[in-house]
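Following are the structures in question.
Derivation of every value follows stated rules applied to the coordinates shown; laboratory data play no part. Nothing here was measured: the structure is a model prediction, and the numbers come from that model. Cβ atoms are built from the backbone, for glycine too; each structure is taken alone.
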Structure I
Amino acid sequence: MIGTAGTTNTGAIDDLTAIADLCEREGIWFHVDGCIGGVLRLAPDHAHLVAGIERAGSVAIDPHKWLHTPFEAGAVLIKDPEAHFATFEMHGPYLQLQERGMIAGKFLADYGLELSRGFRALKIWMAFKEQGSAKFGRLIAKDIGLARYMAGKIEADSLLELFAPVDLNIVCFRHVAADEDASRVLNTEIMLRLQERGLAVPLDTTVQGKHGLRCAFNNHRTRREDIDGFLDDVLHIAKEIIAEQAS
């Protein structure tokens, strides 16, 4: 069974403890998709959001998000090393294990689908050695704080609205319009003009039939002033578009 520690679209989190209870009761493997929030335990003030993740049999994470690792850097953590090894172990006659010599012990290839593989883990290990886990935790907390700051600014402006809860570092919002069709047209054009003018690169998304803009905070250089400027640009461009539509 799969639980989610932060959906890609909105950052929503499942009740991982309840899912873990069910899996233990029914004898089901518990996997957590933690590509967004799998590293939240590094941020002490927000670790409770993924309570129960430690009970998972496996957790997928994307270090290129909150660990700021260059692509490619996807990873999966598996609690039971023997189950992990037994799942992928496969030897042809040209790869016979020995107790001594160059191929004594277990091959790294026996822990995944690839026989030949690059040393992708090095850059993740080096980042932890250089920066330390506490620093990554501070950056995670900062991003969540920026998302909540942005949500507060949106809620305080009558021309803007959130269309999904802000649980982590993702903010889904839009400029208000007469109806859903008008909202899609207006907010899509806002997004395109922001991108074309080199002001910002929000993307658009749809949540439960509501369309608007999606912003995800992962850049360690982002400041509150950037959010203020971005929302000012959104309002300015929206006003420009509405004026064009009226003329």
Structure II
Amino acid sequence: MLELQRLDQNATALRAELEGMPKRQREADAKLSGERTALTSAKEALTQALAQRKKLELDVEQWKVRAKKYREQSSSVKTNEAYKALQHEITTADSEAGKAEDLVLEQMMKVEEAERRVKRLEAELKESQQVIAAEKKQIEEQFAGKKKAWEAATAERRGIAKKIPEELLELYERIAKKHPGTALAQVRDGQCKACGLRALPHTVQLLESDTDEEIFRCESCGRILYSLEPIAHAAPKESATGAANS
């Protein structure tokens, strides 16, 4: 039964690992998805930055065209008042063109920053794809290995279970439902090591006997008790006849 419990514990651990592997794959996929989303957002930001730069460049061009037109008109005005008005418009157009050019320079820096971000995220995504592809392959290989080990442990368990008396196996299974992996509890130093309750000395003596096959359960937790510390039996005394003959 101890071997049965060992196999149950092993199978439970293997099953937990098997159940955890799909989660690890989902986490890897989620990481890639997050990096793809970040790259998409960075590309959208770059597109917007380029569009804004183009708009500002168009503004510069429009102000320069306006200033040129006013300069051309200034040579044909008839009055001093009209000339002054055109000069004012030229000054305003030049000023606005200058401001727009400053904005273009600022926007160019933003575009360069956005381009660097896109390139960095593309490189990170490429690296992550390679790393995660290798990780997922490893997970798949581990899954196959763990599944094979779990199937082997399950098959071995069935073989051992057939050798256990039916009533005892039913008792074990019933306790195992309440205490998975610990249906059996060792008695050491007179105590149930599962819950700490002290066992009766007589029970401990019988458990440590090489010949007793009675089943004892802990009065507190209900587990089946066992001991791996058999009592050292004293050697039988020699008879008087034997002593005389020797």
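Which of I, II yields 15 for relative contact order in percent (Cα under 8 Å, 6 or more apart), as computed? The structure behind it is I. When helix-only ellipticity at 222 nm (-39500 (n - 2.57) for each DSSP H run of 4 or more, over all residues; to 500) is computed for each of I, II, the one that comes out at -27000 is II. Using the calculated result 14.6 for Kirkwood radius over Cα pairs in Å, for residues 115-178 alone, pick out the matching structure from I, II. Among I, II, the structure yielding 14.6 for Kirkwood radius over Cα pairs in Å, for residues 115-178 alone is I. Comparing percent of Cα pairs over 24 Å apart across structures I, II, the highest value is found for II.
Using mean count of other Cβ atoms within 10 Å over residues 99-106 as the calculated read-out, with 8.9 as its value, let me know the right label among I, II. Among I, II, the structure yielding 8.9 for mean count of other Cβ atoms within 10 Å over residues 99-106 is I.
Each of I, II could give mean count of other Cβ atoms within 10 Å over residues 91-98, but the derived value 15.4 comes from II. Which one of I, II has mean count of other Cβ atoms within 10 Å over residues 51-58, as calculated from the coordinates, equal to 14.8? Computed on structure II.
Computing mean count of other Cβ atoms within 10 Å over residues 75-82 across structures I, II gives 13.1 for structure I.
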